[in-house]
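Trainee: Take a look at the structures listed below.
Please treat every number below as a calculation from the coordinates, not as lab data. Quick caveat: nothing in here was measured; it's all calculated off a predicted structure. Cβ atoms are built from the backbone, for glycine too; each structure is taken alone.
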Structure 1
Amino acid sequence: MSSLDKILKERLKKRKILKERGKNPYPSFVSSTHKTQELLDNFSKLFREKKQVKIAGRLMSFRQHGGLTFGEIQDGDGKIQIAFREDALGKNTYAQVAEFIDVGDFLQVEGTLFKTKRGEKTLDVTNYNIITKSIRPLPEKWHGLKDIESRYRTRELDLLMNPQAKEVFKKRSLIVSSIREFLDQNGFMEVEVPVLQVTPGGANATPFTTHLNAWDLDVALRIAPEIYLKRLLVGSFDKVYEMGRNFRNEGVDYAHNPEFTMLEFYWAYSDYKEGMKFTEKMLRHIAKKVLGKQSFEFEGKKIDFSKSFERVEFNELLQKHTNINYEDYNFQSLLKKAQELSIKIDKKVFSKGEVADLIYKKMIQPKLVQPTFVIHHPIEMKPLAKPLEQNFAYAATMQLVVAGMELINAYSELNDPVIQEENFKQQAQLRKKGDKEAQPFDKEFLEALEYGMPPAFGFGMGIDRLTVLLTDSHSLREVILFPTMRPK
């Protein structure tokens, strides 16, 4: 029998004995007067008044010294030392502490506060109950764990044993609430649109497909909520947003997860220029709420949200960094140029814009450290965006790049149904050639546009990537509670 099996057997035996003695080690309700952090924050007053307090939490350490046993109780707010004394509990009750309690158990403890000779704030236990008997022992060594995937597979243990991981997800929650706060304050309404879609559009990506048995209908998990949100603009809502899960059946790496959280908002009677100003204000608001400041460190570099973000055209960046003028190339010549630049193209490409985007992502985007709006992408890259009025070859777009990472994709929305239909037809041709990421022809959306959609600005931001940035993490897996993992 392995040492783990012995521990499991012994703890199950303790559970059985407790039940036989009429003590339920898994009660339904447990009362408490304070959280651990409240005891620490109000220690002087509670100590002076000798006030009886009651807390509940998990026992994280346990060490016995004759008639005195110290432990550490941890709850959602923090942890505090507790002390079991034989002279306070009585010989029989004290003996049961060592007999039945294990590290990992949840306890309810009651008593008064004091300070040890070393000055540590401690709860002197006069009464206790086991409220959850832990059967499986906690890992002894967690920090410096070589198999990093174990942290993601057993996130519950990572959160329990690694305070830094817990802080990341507290900040993530604050990021989400600060976004809602900012948008609500600016007159936006939160909505929910379908996740199951017959025509999954709104982005160039491969969807996950499934089947609706009730109607014998093939459907897909959405790749973006864009189409439905724009239909709400047709329906007279002026400012709408949704934060929710999107699903894309594509590569998995440090910057991509098959399911991810996106914020999308749509703002009638606005455009990408106003949108850039609004974006700067929103990111400053978020950083201030989450970090208390508008500049921060990421991978050893100082990122500053307080200054106006740089704005630079996509083609200008191509010319500056690769000596490529987008307008001088066709599909084949640009593909040849990419090969000359040693750009690894590990998938079939179908358009000149797609090749230009690969060159940009490999050679230019990683160099953009400070917040930079990359604007005016080639129109063929953006089938749902409005073309620039001064040059129809480019779109009224902006992408925000920070620390070499695309954080936001946004544009003035195309609301001319004739041009949108033509774009859908072009996308359909790409699909016939084998481009699984091309936009589907969405007849219902076209009909909605024909009723009339106001000029609008549309915005999409990855919440996971923003969390990576504001927590100085190095992978999406660090900031997604339970990331998609390959089966063992």
Structure 2
Amino acid sequence: MALSTPEHPEKGSSQLNEEHQLPRPPPPPQSQTSLPYPDSCLSYWHRTTRTFPYLNHNQTNAVPSSAQYVVIGSGIAGALTAFKLLEAGINPKELLILEAREAVSGSSGRNAGHVRPDAFRGFSGYAAAHGVEQALKIVDNENAVADLVAKFVHEHDIPCDFSPKPTFDVNITQEMADDEETNVKEFVAAGGSLDGVKSYKGDEAKKRTGVRDALTAWEWPAASIHPAKLTQWMLSSVIERGCKFWTHCPSTAITRGKGDKWNVHTPQGIISAERIVHCTNAYAGVLLPQLDASLLTPIRIQVHSIIPNAAFSGSQALKSTMALRYGAMHFYALIQMPNDGMIIFGVAKATGITFDESSYKSEIVDEAVQMFGDLFPGAKEPAEKHGEGLDHAWTGLIAITHDKVPYVGPIDDLPGQYICAGFNGHGMAGIFKCAPGVVSLMLGETWEDTKLPECFQYSHERLLRGQMKW
């Protein structure tokens, strides 16, 4: 499949924020799949890590003819899968990671920098899709992942700007305030715990969040992070122990090889592999056509970096992250980086379906600047001086599954192939349990051993249920 090459800046507007559960968009044509665009734009995370030594590793070299384990994708899912395989004792020389573009060029290098578990907000939607028991497990899983990320970063002393801090769900409209209240009541009635969760109303909500129009706000523990630095650290760790890594080497097809092996086709050669892990998120359908775009839908998000004025600098820097909610398909996400003070502001709206990460929508940029100033009047006063204000805009993909949860585990009828993808914009709050879970399954353990919700498990029956919904 040839790589696509669209024009760069784009007119017209819309995108979704990766930090939230999203209603399903209309299904696109089943043939709509694409390899990653080679000319994708750079995010703030990419622009601040250009000296990563393995950024374009082996890009012109032929691939090895064989590898016992092939991991496709160099984002957090792929890097952590490789890390856990080596931790389990796999020979690093038998492990190969393939990346279609430069290292960490996909969703892990394009998100909004949030490690933000779903404390309760998505419970009702999960329960409708999977039942109350599974919904409780999904929420518990996300809360556990937040702790696992913190433990991993501290245990390995990873320089990734990890910053634990509270997050606020801020409701700007009565519709959203009522919706949040309903989710809380249903969650608690089902036996869910609100330990660590606080709520505020009226003037107290405005005071706590600094948001002028806040009606209610809910607070719980979260964190911000530089996702590219985290992923690059893991890649460096496995490469320096002997793992092989190829960039600018898209996997274009997988065919049956000799015996129980698979042939992974790339422009740099064919690799014979025993085990393959698809860590390709929104792109998984390229190599797994059964995951058509009705079951794994690519949705583009748009995020912006803003250099703060005095109102958000020095001791006035934000002490929390936020989601600012106007409607189910209309909200904004906000963090402020601890090192340089950069504000990361995502805009969430209904969007079209595309694999294009090379362009952005200029009117969404205008909206981001306008709304940031409206939500936080201090952003406009004093007037910006040269060097303050909008810094950059970029786009990336999130992968929406038909039933709101990721695809994890062995792939039916393809023995030796596994998947860890389709994170619905919650990868930072899911991968640190899903990737180790896949490794456990590859090494012969049971699903029960993974401690993952059963509804995450990939199966032919699960796909059929999704197809029947259309």
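Trainee: A value of -10500 was computed for helix-only ellipticity at 222 nm (-39500 (n - 2.57) for each DSSP H run of 4 or more, over all residues; to 500); which of 1, 2 is the source structure?
Mentor: It traces back to 1.
Trainee: A value of 3.2 was derived for distance in nm of label points 7 Å out along Cα→Cβ at positions 339 and 355; which structure in 1, 2 was it taken from?
Mentor: Clearly, the read-out refers to 2.
Trainee: Kindly point out which one of 1, 2 the value -0.63, -0.74, -0.86 was derived from, the read-out being log10 I(q)/I(0) by the Debye sum over Cα atoms at q = 0.10, 0.11, 0.12 Å⁻¹, for residues 195-442 alone.
Mentor: Matching structure: 2.
Trainee: Given 68, 52, 45 as the derived value for Cα extents along the principal axes in Å, which of the supplied structures 1, 2 does it correspond to?
Mentor: Answer by label: 2.
Trainee: Right, next: Could you tell me which structure in 1, 2 was used to calculate relative contact order in percent (Cα under 8 Å, 6 or more apart) as 26?
Mentor: 2
Trainee: Which of the displayed structures (1, 2) returns the greatest value of distance in nm of label points 7 Å out along Cα→Cβ at positions 179 and 403 on calculation?
Mentor: Result for distance in nm of label points 7 Å out along Cα→Cβ at positions 179 and 403 over 1, 2: largest is 2.
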